[in-house]
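Read through the structures below before going on.
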Structure P
Amino acid sequence: MSNQDWLRHKNAWSNPEIYREIYDFSINNIEEYWRAQIDRLSWAKRPEKIVEPTKYGNSEWFSDGKINACYNCVDRHAAKNPNKLALIWQSESIDICERLTFQELKNEVCRFANTLKKFGITRDDYVTVYMPMVPEGVYACLACARLGIPYSAVFAGFAPSALGMRMNDCRSNFIISCDASIRRGTILPLKDNVDQARKVCDHKIRSLIVRRQGIDIPWDNELDIDYYEESAECSTECDIEDTDSLSELFILYTSGSVGKPKGVVMSTGGYLLFSSMTHKHFFDIEGDSVFWGTGDIGWMGGHSYGLYAPLCNGVTSVFYEGTPTYPRDSMFWEVVDKHHVSSMNTAPTAIRAMMKNPVESLKSSSRDSLRTIGVMGEILDKSAWSWYFNDVGKGRCPLINMWGQTELGGVPTAPLCNLDEMKTYGHVGRQFFGCKLGLMDDNNQLLLTPEKRGILFIENSLPGMLLRIFGNEHAITDIYYSQTNDGRYFTGDEAYTDNDGNYWITGRVDDVLNVSGHRTSPIEIEEVISMSEIVAEVSVVGFPHPIKGEGIYAFVVLKQGVSAEQRANAQQIISDRVKDYISPITKPDVISIVNDLPKTRSGKIMRRILRRLAAGDFKNFEDMTTISNPECINEIVHVITAVNLRMTK
């Protein structure tokens, strides 16, 4: 491609013709395409090698390059636009926020890095960052990156046992945390969690504590360090450490469909390029963009599209320490108006939470600053998609419905960023440049015909993909590359394509139901149930059935304000709806009305827990540390027990 052709790259994600031309080139000329992209970043040593396969099935990207993630996210922008806003932190009180320019962000990151150096933290250490959505959490991650220190980002909502498990696994000997965080007006003591987590670890762990809430906390002078006290005299200048492109940048632990969390290790150069490129194209990012990725930095969505990608692209990033509906149902949209957010990315859980009171949620905001809106994390049902697109975005903001995984470092699919692509809801769009997806049947045969469901594979390596699983060099082969013998990456998801080349995710492979020989997607059933006017949330799973082999069990949360008559007839209403909209075959065998569904702390419904409960297994849940609301388990068990008693009479 000529230099002029590359200039068209900027608009490729909104123009189908340009997209197809550049996509085809990127697939047929993988190395040439990515070589042309590497100058989007600033390298201490520009790589000559692009991609090389490893013996484990994955690939290494830009292996001979040297680069620093902090320099790319902070220093180069501070040098060019020192007074441009880099970070906006918003509290639960709409009147309280903090704003930092790129120069101010650089100063604080350098001060943080010098504090780490003061206490002897080096590249040989693994640092745990256990921070809420506060500016110091950003300083901590970027300070580690500046010094080339690998760190493990742990969601601040995790319990001590989950925190301790992760620190033990990566042999972390230093943790950065706060005295407390605040959520829905309640102060949550994080330092207490740190102290309890240390008790389950088998090695000494020092802690650097940021006092933000000013509460009394237990203190050990041998182990605990007061950040603001010790950093007061530290310089706001700190040299950059050049790191190899393949250097470990951070670890994020993900449970997936197994019990024990696995540490996904991300390299520096490839991750930074892939996350920043997908962010820029998917959300049509411009120099004046104000981007709000509502995901927590303890998860990949927040880490990639809240922290690294926006700052790497030199735009303003919003951090919110709060929830969508507190202290008002309109809080999210008030933040959008106040800070003139132009692009935002959130989770289906947040959308559904605001939909419980949709009029109150929107009436006090204009949202006129929004240009694009996004969603990722799980499948977005039709009613939520429609409300987000038509009511929140007023039908004028492209809705970027993305699919990705922690292990990918970013998202490889999204709809093209124009309103013509919004004709149908639900699809997760086209493949990103350089990404070739494929669908295979149960016999590992490629499916080339649209509308046929198959197992989703990624046929070629992507720069953002995980480097390895921490502590187990063979795990990456066993988990992701052993399903075929030709180097395809196994996503574990089932999907199909439509005639326009858009991908539709139907659920995890192990979620697909086989009812009387009929393969049925629980997502399809959930879709129909969720569109009922009485339903707030639903999860459909399979359970052992004496006749069908596998039965269909629907766990349903009703909306607030449902009448007594509707509640009394809820099971019949839901059953008839599924029968009428899909088929009598897919009508749930059991429908349990519950008050809440077990969720991870990022808001994903834990279907593996529900499958076990539906099967009558009330004890063997393996890892329970990722459940944000374990109290709902007992209530669900009580409901299931009552159902079983009625069925046996």
Structure Q
Amino acid sequence: MTDPLFQPILINRMQVKNRIFMPAMHLNMAGNYAVSDRLVDFYAERARGGAGMITVGYATIDELSGNPGNIGAHKDIYLPGLTRLADAIRNNGARASVQLNHAGRYNHSMLTGGRQPVAPSPIPSRLTRETPHELTIPEIEELIARFAQAAGRVRSAGFDAVEILAGTGYLISEFLSPLTNQRTDTYGGTFENRIRFGLEVIRAVRTSVGSEFPLLVRMNGNEFMKGGSSRQELQEYAVRLAGEGVDALCVNVGWHEAQVPQIVTEVPRGVFGYLARGIRERVGIPVIASHRINDPAVAREMIADGQCDMVALGRALIADPYFPEKARSGHETDIVHCVACGQGCFDNLFRMKAVECLCNPRAGYERSRQINRSGRPLNVMVIGGGAAGMSAAIAAAERGHRVTLHEQAGYLGGQLLLAGAPPGRGEFLALATDLERQVALSGAAVVLNSCVDEAVLHGSAPDAVILASGGLPITPPIPGADLPHVVQAWDVLSEHVAVGRRVVIIGGGAVGIETALLLAEKGTLSGEALKFLLVHGAEPIEQLYELATHGSKTVTVIEMLDELGRNFGKSTRWGMMQDVESYGVKTRAPARVVEISAACVRIESDGQVEEIPADSVVLAVGTRARNPLQEFITAKGMALYVVGDALRPAMVFDAIHQGFTAGREIG
């Protein structure tokens, strides 16, 4: 049977070898707008991995359209770097394009040398808290010309295509949306006026690059913004874009400030394909679906079912550059799937850092983190089969060492299995499976049900030890913490214990919030049940929502600090806290637990003592390092590397990267 993923496709007169499209993502790897070696290495690796087409960017059209971490396309001085980037992609087998964009009111004066951002109307941005300058007609005409000039540079640099970003809350979509466009001239008011700027940009770009140069547009299928453009308006906009000579449409979802989760782990795989289908049914050009497509089976089904002509794999190719080649060659089980955690990609951008990846420690370091074979293979013992231990074993085996991984449980995965237990967090279970597969492929030996002690270490006499023995949950010194109805969150997440109807969770960090959501979903309608009842009109929609979000348990979270979920990444936290509200989880913060009794938890808040009834109490107050062998190993003079929670409690990102570094550095 012919694989839909690996059929060639024509965009204008350009043939793309398969249906895998890597969309533009801001990586913050450019240096003062100039293409860097790091950027070239990053994209060359994705091209070698088998992607059919790669779009880089976004790239700037002037100095108010982005910031120095973006790729520059607004001056000729950036042409040599653009050419080098185009060559790196094309010479490694992929088609290359550049996305052009203007951030509009999403830009920040801090990033533009203090200059005020611009927009159709002076409406403050919820992201930057700044009010933009309202563009005049001459300024609009200048911006249109700048788009055309930048597109000409893209073509002269040797790229195969150019893409215009007309969504996501940036300038073109700010003109399109009535939420941000309150003009009364020919660029505002009616739908025809609001689409004028975007269409004039397309016409100018087409004139600049010619009729045979592929021109793509990335646009929203839905803004998910109250008071913004409707889905029907966006479909009509797509029709108008196609009528202006656009050769393909890449359909994304939502603005950056939209309240509907778009990129995080809880978003189901391929869920937004319906938006691409709604546009594809109205245009006669290729349509590319995007967002949370991280598995070949999902991508293949979306194409085969007619939702789209191509699939956009962004973070999926950060996590595993060789995803396409593995799928093409029948090695899909070897793919390391993106878990949509945002810890290394989006969260890094908030920290003004370059993009990295939880799943792939090499991402962004393709040259500097290469693993070279050791000339002196060693016997390496890895103690602990969680994320850190598996990552260490994989890297050490690739280095050429003889690696044995010992895990005291009868399975690998460690705390990844806890992280994947709450609703919407199942990608972490997939990551545990992926890492276990990578360990097997590496050739490292695995010994399960193996509790390593001093005798085992003495008998094995390894040349080096990587201690990844993890951590243990903390029991706080609270009166009543030893009562029989008090349990650890880890035991709840692993389903080793059952809890009663009224549950109080002590600790409002990531583990506490995840446990609360797991318990709050108990007794709610499943997705399958909800669809059945909805399709058959069994209950009113409002009551179905209630049944889908309010379960059989009353859950209260107590946190000493004034903010819950502090140790979530920024891109994940807001969605998790939104779910806390949606599922009716009660929260008390800041509050101090005074005592746990058989019937309640006594807390103190603002000088007042309050009793919260509780049938079960769950402790989620943190983790302590577990490394009892460290002193013995050090005394024996063995080379020792301590990683993950055995070193200090941290996030999965830290565990995987520390394990990789330890394995790579041995010998």
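Coordinate-derived values only; no laboratory data. As the structure is a computational prediction, the values presented were derived from the model and not from experiment. Cβ atoms are built from the backbone, for glycine too; each structure is taken alone.
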Review point. Given structures P, Q, which gives the highest value for mean count of other Cβ atoms within 10 Å over residues 286-293?
Key: Q
Revision key, fill the gap. If mean count of other Cβ atoms within 10 Å over residues 318-325 is calculated for P, Q, the one returning 21.0 is structure P
Study note, to complete from the structure: When P, Q are compared on FRET efficiency 1/(1 + (r/R0)^6) of positions 534 and 590 (r between Cβ atoms, R0 = 25 Å, to 0.05), the highest value belongs to P
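Once mean count of other Cβ atoms within 10 Å over residues 334-341 is calculated for every structure in P, Q, which label goes with the largest value?
Max of mean count of other Cβ atoms within 10 Å over residues 334-341: Q.
If Rg and Dmax of the Cα atoms in Å is calculated from each of P, Q, which structure is the one that comes out at 24.3, 76?
Details: P: 24.3, 76; Q: 26.7, 83.
Checking each candidate, the match is P.
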Exercise for review: Could you tell me which structure in P, Q was used to calculate FRET efficiency 1/(1 + (r/R0)^6) of positions 310 and 374 (r between Cβ atoms, R0 = 35 Å, to 0.05) as 1.00?
Suggested key: P
